[in-house]
Each structure stands twice: as C-alpha cells, then as structure tokens.
1. For structures I, II, which has the highest computed value of FRET efficiency 1/(1 + (r/R0)^6) of positions 54 and 390 (r between Cβ atoms, R0 = 35 Å, to 0.05)?
2. So P(r) over Cα pairs in 10 Å bins from 0, in percent, for residues 174-325 alone, computed for just one structure, reads 10, 32, 28, 22, 7, 0; which one of I, II is that?
3. Who wins on FRET efficiency 1/(1 + (r/R0)^6) of positions 134 and 262 (r between Cβ atoms, R0 = 41 Å, to 0.05) among I, II, i.e. which is largest?
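Every number here is computed from the coordinates shown, using simple stated rules; none is lab data. All figures in this text were calculated on a predicted structure; none of them were measured in a lab. Cβ atoms are built from the backbone, for glycine too; each structure is taken alone.
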Structure I
Amino acid sequence: MDSILLRARGTPDSQSLTTYLAAGGYNAWEKVLQMTPEAVMNEVTLSELRGRGGAGFPTGRKWSFIPKDHPGPRYLVCNADESEPGTFKDRELIEHDPHLVVEGIAIAAYAIKAATAYVYIRGEFGRWATILGKAIADAKKKGYLGKGILGSGYNLEIVVHRGAGAYICGEETALIESIEGKRGFPRLKPPFPAIAGLFGKPTIVNNVETLACLPHIINRGAKWFASIGRPRNTGPKLFCVSGHVQRPGVVELPLGVSFREIIFDHCGGIRDGHTLKAFFPGGSSAPIMTADQVDVRADFDACAEAGSMLGSGGVIVLDDSVDIVEAAANLARFYAHESCGQCTPCREGADWAMDILERILAGHGREGDLDQILRICTYASNGMTICPLGDAFSMPLSSMVKKLSGEFERRIAAASRLPQKKKPVLPWSGPLPGFGQ
C-alpha cells in the first residue's frame with residue numbers, strides 16, 4: 001500500500017503551506033465548505049473510520065451524539081497528548097505534515113458546527129507545539145481559518161493548549177478539565193463530553209491520527225477509505241513499533257495485517273538472533289500477547305477476540321532476554337506514579353501491585369502473591385474506577401501473570417529456598433502501648 005497518512009515523510013520542506021498546497025492540500029477543506037455539516041458527517045460515517053486514539057469508537061457515530069438543537073457554542077478538541085508508553089505516531093504526523101492535521105481539525109469542527117477548536121498537546125512536546133502553531137498561523141493568513149473562511153459564512157479559530165505532562169490527561173474528560181485550568185481529574189460519565197464537555201458545552205475529542213484521515217476521506221470518498229482493511233476495521237493505520245526489533249519506528253499499513261507481518265516483514269524481525277517472547281499490541285496498557293499469537297490480525301475486532309486490544313497501535317516487542325517480572329514491576333511503577341489518586345481502587349491498587357512485584361524482584365516473593373495481584377487487578381478494573389486507568393494497569397499486569405506465570409513462580413520458589421530472617425523479639429509482651437486498651 002502506498003503511503004497515505006505518511007505521504008509527506010521524506011518530502012523537503014514538508015511543514016510549509018506552499019508544499020502542502022502543491023500536493024493538493026486544503027482541497028478537501030474547500031470541498032467541505034460547499035457541503036452541509038450533515039453531509040460531511042454522513043461521509044465519515046460511511047467510511048467506517050474508527051478512532052485511532054485507543055478505544056476504536058466509530059468517529060461519525062461519536063459526532064452524531066452532539067445535540068442537534070443546541071443553540072450555544074460547541075467545541076472540537078484534538079488530542080495530541082500521546083502519553084501512552086510505546087506510542088509516537090502523532091508526533092510523526094505533526095512533524096512531517098502539520099497542515100494535514102490542521103485541515104482534519106477544520107473538517108471535524110465544521111461537521112459538528114464548532115467555531116473554536118483546541119489542540120491539547122503534551123507539555124514536553126515543545127517542538128511539535130511550535131510546528132503546529134506556525135501551521136495554524138500560516139493557514140489563517142491564507143484565509144483557511146478565521147472569520148468568513150474562503151468567502152463562506154463559517155468562522156473557525158484553532159488554539160494550541162500545552163498540558164503539564166500527565167498520563168491521565170490523555171483521557172478525554174481529564175484533558176477537558178486541564179484545558180479549563182483545573183487539575184486533570186477525570187469526570188464521572190454520564191454526562192458524556194458530547195453533551196456537556198469543555199466549559200459545560202457539547203464537545204468532541206478526536207485523536208490526531210483520526211483527524212488526519214478526514215481530508216483523504218473527503219478527497220477520495222468514503223467507499224475508497226472503506227475498501228482499505230476489512231469491514232468494521234477500515235483505512236490505513238499507523239503502528240509504532242518499539243522494543244527488540246531490528247528496525248523500530250512508525251509504519252503505515254492497512255488495518256487487518258498480522259502482527260507477524262508488522263514485526264518480521266516491516267521491522268526486520270527480532271534483534272541479534274533472539275526469539276520473540278511476547279508483545280503489547282496497543283501500548284503498555286493493552287493485555288500482553290505471547291509469541292504464539294503473532295498471527296493475530298492487527299485490528300480492533302481481532303485483537304478483542306484474542307483477549308487484548310489494538311489501542312493506539314503501539315506495538316512493544318519483547319524478546320527472550322526479557323525478565324517478565326522486571327517488566328511487570330516497571331509497568332506497575334509507571335501506573336502507580338501516573339494515577340491521579342481520585343479513585344481508591346486505582347490509587348491504592350497500582351501502588352500495592354507495585355510493592356508486591358518489587359518484593360518478588362528483591363527475592364522475597366511469597367506463596368499467594370500472584371493470587372493477590374490478580375485480586376487487586378480484578379477490583380481495580382471493569383468499571384470500578386471513574387476512568388480507565390484502573391484497567392490500564394490491571395489488564396497488562398493480570399495478563400502477564402496469567403500467560404507467563406512460570407517466570408513469576410520461579411522467582412517465588414527461589415525465594416522460598418533462601419534462608420529466612422528471624423522475626424525480631426519484642427522486649428515486651430502483650431498488646432503494643434496505646435493499642436488494644
């Protein structure tokens with residue numbers, strides 16, 4: 001498949017408006033301004049485009065939740081936070097084709113009748129925030145943004161908002177709270193953002209890659225887009241491949257190719273003569289998949305059927321040299337650190353799981369530790385928290401314990417054979433002072 005989303009990669013001066021226009025840029029935007037918002041929404045719905053940020057929810061359907069009779073302002077938010085470990089595709093799009101992202105934002109804003117759009121970008125991404133800011137300014141000078149765009153009656157302003165670098169602000173309601181100047185605490189849903197989002201108004205939050213698909217859908221048609229991939233999993237997808245492969249990086253392929261093709265054909269296979277042990281198909285929050293699942297299709301439905309999720313498309317590859325217990329502890333540390341602390345199951349559960357795993361690593365594993373980790377994961381997921389961060393640490397940890405239990409059990413068994421320290425003898429008997437009296 002020829003590059004679609006990454007067509008500008010390697011093109012000299014690809015960030016400039018002149019280069020973008022020479023490649024047919026903003027043609028889709030001019031076409032959209034001659035259409036009704038409903039027609040634009042219908043075209044995207046027919047394309048079967050699903051959100052590329054993680055959940056894979058149908059984009060056109062998400063837009064349709066905006067109340068049709070709402071008289072006040074509506075907002076579009078482009079989620080460029082990209083905080084999921086193993087994910088770096090959105091930066092690639094912004095780096096090489098920022099006007100494609102800007103044009104996609106404009107199309108989505110028009111479809112939902114929003115006059116203001118925000119780009120929420122991770123605080124550490126200073127370079128990419130600057131690139132986007134320049135692209136927006138250049139587009140506005142040319143008349144593609146602002147008031148009375150290209151002689152139409154439509155007005156649109158795009159604002160780049162830099163966050164403070166919190167994983168939780170990749171979640172749409174925490175992101176909205178952050179834009180409003182508040183701490184990034186996820187909101188309880190319902191109401192969903194499409195009903196009451198930014199500043200209490202109807203809001204749609206879409207990922208950078210999702211929005212970058214829109215100009216291509218408008219230019220070439222919904223049927224063309226739907227012909228790529230397979231039913232319900234249509235269009236090109238950016239896969240971020242990292243870890244123990246010969247050629248890590250971002251590859252663009254149709255949804256539905258196998259992980260074997262991604263890892264071995266496009267990324268050169270496993271490094272230095274090692275063999276594949278496991279991989280995360282959709283960033284570190286996706287349940288791990290083992291080497292015998294490498295022929296699973298890389299799309300939303302096939303990954304769900306295999307007990308995992310495609311998520312953001314961040315494929316993290318682990319070879320046979322990886323200590324799975326150490327990898328699990330590292331994940332637990334990350335999620336314990338990034339929990340916003342609002343929900344007890346997540347705040348306490350991630351930290352508790354981290355403590356157990358670090359104790360196992362230190363050679364002090366105990367019988368029952370694995371059951372305890374699984375219990376923690378059960379009670380921190382499946383709707384037990386306001387946002388999915390409880391699931392984000394529970395799903396990978398529980399899958400690692402279940403699928404690769406032998407490595408954990410060997411660590412614990414080795415600890416049981418070590419000489420145990422004697423418990424200290426207290427210089428008093430009976431209850432501790434101040435307790436039980």
Structure II
Amino acid sequence: MTNSTSQSSMLQPLTHLVNLSQPLSLKEYIREGGYQGAKKALRELQPAEVLAIISDSNLKGRGGAGFPTGMKWSCVPMFEADDVNAPEHKYLVCNADEMEPGTFKDRMLMEGVPHQLVEAMIISAYTIGADKAYIFLRGEYHLSAKRLQQAIDEAYSENWLGKNIQGTNYQLDLYVHTSAGRYICGEETALINALEGKRAIPRAKPPFPQVSGLFGKPTVVNNVETFCNIPHIIKNGADWFKQLSPKSDAGTKIYAACGRVKTPGLWELPMGVTIRELLYGHAGGMADGLKLKGLLPGGASTDFLLPEHLDTPMDFDSIAKAGSRLGTGGLIVLDDQNCPVGMVLNLIRFFAQESCGWCTPCRDGTPWAVEILTRIENGQGQARDLDDLANLCDFMWLGKTHCALAPGAVEPLKSALKYFHDDFEQHIDKGCCPYSGSHSPSEIASNVAQACGGHAHG
C-alpha cells in the first residue's frame with residue numbers, strides 16, 4: 001500500500017492504489033488520502049468553482065472521443081434554488097460498458113479501487129447539480145459489480161452518499177445498473193435509452209443529453225477513466241494535472257497493449273508517450289521470432305498504423321495527424337505471421353454482430369463486408385471485391401450513418417486496404433490465405449483472436 005503523498009501517487013494518480021486481489025475498504029481508502037477531493041469540493045467550493053478547475057485542467061474524455069470534460073459539463077443548465085423552471089432531477093451517468101475489443105482499462109479501475117470512482121461520481125454530480133447517479137456497467141463484469149456495490153454500501157453507511165452528505169446540504173443517490181449487453185450501449189444516447197428500459201438505439205442530436213437526457217432531464221455521461229481523474233484534479237489543482245504530461249493533452253493515460261507481444265498489459269503513463277516506448281519499453285516488444293506489421297492504436301475501431309509511426313506520441317492530436325485516433329489508448333498489435341485480412345474479418349464480424357440495426361449503412365453494410373472478406377480469406381475472392389470493399393467504406397462513413405458505430409467499424413478495413421493492399425491481392429491471386437501454409441485453421445483463428453485482444457466473434 002502506497003501513501004498518497006508518495007512519488008508514485010503523484011505520477012500514477014489513477015492506479016497507485018489499485019489492488020486487484022483485495023481493494024481498499026472505505027476507511028483504508030480515506031487513510032490513503034481518499035475522499036479529500038470530495039471533502040474539498042463539498043465544503044470549500046461552489047459548483048461553478050469546481051467546474052472552473054476541471055475546465056482549466058484540460059481534462060479530455062478517456063472513453064474515445066477526447067472531448068473536453070469541462071466544456072461538456074458547462075452545457076448543463078444551472079438553476080437557482082427557487083427557480084420554478086428547474087427540473088425535478090438531474091442525472092450523472094458513468095459509462096462503464098467497456099466492450100471495445102482491445103480495451104480493458106476501466107475494469108481494472110473498478111475492480112482495483114472502486115471507492116475512487118464513487119468519490120469521483122460525488123464530486124461530478126455536485127458540480128452539475130445532479131441528485132441521482134448511475135454506473136452503467138457491462139453485464140459480464142460480475143466482480144466489478146460486486147466491488148462497486150460494496151463500495152457504495154460503505155459510502156452510504158458513512159454518509160458519503162444519501163442526504164446531507166458529510167453535514168452539507170447536498171444529497172446524492174448512486175446506483176449500479178448492470179447492462180443486458182450490446183456494444184452499442186457504449187454510445188451515450190443508446191446507453192440512456194437502455195437505462196430507461198428501451199431498445200438501445202442512439203438518439204438524434206440535438207437535443208444533447210446535457211439538456212435532455214435520461215428521462216428527458218439534464219444528464220452528463222462520462223467514461224470511468226475520465227471520472228477517476230476528477231478527485232485528483234480537485235485535490236491537487238489544475239496546474240498539477242497539466243504538468244503530468246509534456247504534451248498539450250494534460251494528465252496521465254492508462255494505455256494497454258495486446259496481441260503477440262511479450263508482456264501484454266496496462267500501464268498508467270504521461271499522456272503523449274510514444275508508441276515505441278509503450279510497445280517496446282513496457283510491453284516488452286514483439287514475441288520471439290515475430291516482427292511488427294501494423295497496429296491499431298486505440299482499440300478495434302481505429303485505423304491501422306505502421307512501424308514507421310512508432311515514434312508518434314500517443315495523444316489525441318499526434319495520433320490524428322498520423323491518420324488514426326487515440327480512442328481508448330489500447331494497442332492491438334498485428335505481427336508479420338498473422339493475416340491482416342483475417343484480423344479485419346474478425347473485427348468486422350464483431351461490429352456486424354453488435355450493430356443495433358437502426359440505419360441501413362450499418363445494418364446491411366457490415367454483414368456485406370463480412371461476406372466479401374470471408375470469400376477473400378477463403379480464397380474465393382475476385383478483383384472487383386476490393387472495389388466493393390472500398391465503396392462500402394464510403395457508404396458507411398461519417399455523416400452517412402445514424403451514429404459512429406459503422407464509421408468505426410470500417411476504420412480498420414479502410415486503412416488495411418491502404419496499407420496491406422498486397423495481402424488482399426495475394427489472397428485473390430493465389431486463391432488461398434498466404435499466411436495459412438504452416439498453420440492449421442484453428443491456429444490461424446487463435447492468432448487472429450489474440451491479435452484482436454482475445455475477442456473472437458462468429
């Protein structure tokens with residue numbers, strides 16, 4: 001156990017108290033410096049002052065989009081206590097529906113230090129004036145659900161939740177809502193629909209959730225990792241948070257690496273660490289006998305990058321300039337003995353399965369892409385299939401779909417056609433997968449699944 005004033009707590013604020021075998025109880029968490037941010041916010045700061053600190057910190061969303069958190073919160077309408085137009089409730093929702101292949105950072109935070117998220121929800125709800133909050137949790141995260149509920153029960157018993165929190169006039173009720181599943185619930189308005197008991201279909205915007213969200217009331221939705229930064233920013237200040245990173249994107253980031261690397265895992269590092277340092281310095285480099293062919297820098301719905309991009313900083317702007325997205329910061333590594341066509345097929349199959357079916361490009365386009373890629377991988381492809389795939393990428397691109405699922409689905413496909421075009425052509429010219437010569441079909445499927453973070457669908 002590490003003292004909260006130690007060097008590790010300053011450099012790794014999110015993870016220095018993580019204990020996956022037995023997380024800290026409320027009393028232990030407080031002894032290590034926990035709930036100091038909440039105490040400061042509730043007793044010393046007005047909601048507008050908390051919002052100003054978060055805005056000044058330049059905290060960006062860690063769920064994938066990278067939208068400034070303070071700006072998002074500032075869109076919530078605030079009312080005087082006696083305002084007859086004030087809504088009966090405002091809501092705060094934590095998006096813990098972590099279903100992006102190659103991403104598993106939020107699970108570590110919820111299982112390893114659940115009180116950190118509870119404290120973060122208290123501060124955040126206070127800031128926007130919410131009196132009810134929900135943690136919308138991926139259904140398969142059974143241990144997370146158990147440990148979060150234990151932390152919430154402890155918080156209620158010690159008056160960190162409920163009425164007149166710690167002797168103040170503020171009250172908050174916090175609930176864990178276990179999702180029934182589907183990747184689409186990671187989209188905030190589909191999540192809100194699911195939380196209301198409706199089909200998980202993304203809503204049209206505007207209105208945005210900050211104005212009309214859960215049950216038609218003002219609602220803020222943020223990711224687990226985003227929230228977990230809040231107590232540390234309030235406790236230590238905006239300047240401290242900005243100084244954690246040498247880049248314009250402030251703070252630390254929990255990065256991941258999976259695929260056939262020597263030591264796959266998670267690391268909290270300053271925002272902007274290079275791909276090379278993450279892959280070779282922390283993940284140990286490629287497994288013996290393998291070379292790097294390409295990688296997805298931010299989970300399954302991002303564009304491929306190549307070995308030539310290894311010195312690119314892992315921050316939002318730098319990855320975008322390289323032609324991809326930081327996303328969740330989870331590297332999915334493709335080695336030179338795995339088939340890029342098979343890997344993309346595995347990913348597109350996942351997105352086709354998870355489409356909500358609401359709009360035609362996603363509902364019909366993703367299965368069509370699966371059909372074409374399956375033919376190519378099985379050695380039955382034709383030259384025109386590559387043109388059809390390129391047209392599908394345009395058909396499902398941004399601005400042509402109801403939400404971002406389909407554009408995210410085609411990002412790895414579109415970039416694979418660009419960077420690994422020769423591999424696609426070899427499948428067609430040879431009438432078989434050129435990577436299957438020394439591997440059985442089961443070994444190939446296993447390798448593809450491993451390169452995609454262990455998510456084998458279909």
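1. For this comparison of FRET efficiency 1/(1 + (r/R0)^6) of positions 54 and 390 (r between Cβ atoms, R0 = 35 Å, to 0.05), the top structure is I.
2. So the calculation was done on I.
3. Max of FRET efficiency 1/(1 + (r/R0)^6) of positions 134 and 262 (r between Cβ atoms, R0 = 41 Å, to 0.05): I.
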